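What follows is a group of structures, each given as structure tokens.
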Structure 1
């Protein structure tokens, strides 16, 4: 990868909690992952959005997963334009990996656990191939009379933006419009 454009440094510098010298050192080393790590979690998605157009295509996709797996919220800042661009940049290895889980028509079944603090299913990007992991997310913040849900859906593997299993979540990133919703199960505190 060539040296990152200076505008990337100046745009990301606004969000960092590092001092300028340490942040500049990451930039000089071409350490984009480190630069995103030096940004508060609450701001990392917005920071990625701000520099997306200046990132070389060969690192946009990898940088997305560094950012996405670090962020805890503000995923709505990811525009349809960015998500569609990422889908076009998706490595062939993603389709090869997901094809192991696909039926004969090219669909995979995915699951989403949702509770009161979750992004609503119709705005969510994050799903899992693992139903047990989705159930964990559905129960994660249940208190009192709160209810959690596990949604299951089918999606064509070619409509998936990305797949990441670095956190043992078998995470599938996909836009809601591509889903065929199958069902939802309700969970309460036992």
Structure 2
């Protein structure tokens, strides 16, 4: 077995991995648009609140959950929701994103902070609020920022839900939100 074992090979050099963008926030907006989402740059939370209020999906929404009350107060008390099935008919969810990735338009959401994990997939529309200082160039930087935390549940959300499983026809919103708007604050 030793004679036929594959030769030991050196590990790949990862020092050259990663990419740096001149304007990571602009690249993030471009990448998010490429996956079907929308990025709005706003200077502060007050303007972010006005931007959410002006969204057609907010104006049409009847049932709204917000975990960012300074941007959108929402009208459904998540603390009163005992089971995720009670969220049926949720029109809009507003969540805080911790960081955003320029290379792919993804936003990291720490799901430990979500009382019900279903709120980001059961809502028809999703708004993510991210501090513009939290935009990183690539996933290498993102994972470096997330390193050292206790193992818990979190996820990267990149635009609205999409699938092309059936006959390779792209369907938006089949397994989650039909739209995703990211507010970059600052």
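All of the numbers you see were taken from the coordinates with simple rules; none came from a lab. The shown structure was predicted, so the numbers you read here are calculated from the model rather than taken from an experiment. Cβ atoms are built from the backbone, for glycine too; each structure is taken alone.
Taking distance in nm of label points 7 Å out along Cα→Cβ at positions 8 and 24 from the coordinates of each of 1, 2, which one would give 1.8? Could you put the intermediate results ahead of the total?
Numbers: 1: 1.8; 2: 3.7.
That value comes from structure 1.
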Could you tell me which structure in 1, 2 was used to calculate distance in nm of label points 7 Å out along Cα→Cβ at positions 16 and 72 as 4.4? 2
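Can you spot which of 1, 2 the value 27 was calculated from, given it is relative contact order in percent (Cα under 8 Å, 6 or more apart)?
On the way: 1: 17; 2: 27.
Answer for the origin of the read-out: 2.
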Suppose you compute Cα extents along the principal axes in Å, for residues 112-175 alone for every structure in 1, 2: which one lands on 40, 23, 15? 1
Value 13.4, calculated as mean count of other Cβ atoms within 10 Å over residues 96-103, assigned to which of 1, 2: 1
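Comparing structures 1, 2 by FRET efficiency 1/(1 + (r/R0)^6) of positions 32 and 64 (r between Cβ atoms, R0 = 25 Å, to 0.05), which one has the largest value?
Of structures 1, 2, the maximum of FRET efficiency 1/(1 + (r/R0)^6) of positions 32 and 64 (r between Cβ atoms, R0 = 25 Å, to 0.05) occurs in 1.
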Which one of 1, 2 has helix-only ellipticity at 222 nm (-39500 (n - 2.57) for each DSSP H run of 4 or more, over all residues; to 500), as calculated from the coordinates, equal to -10000? 1
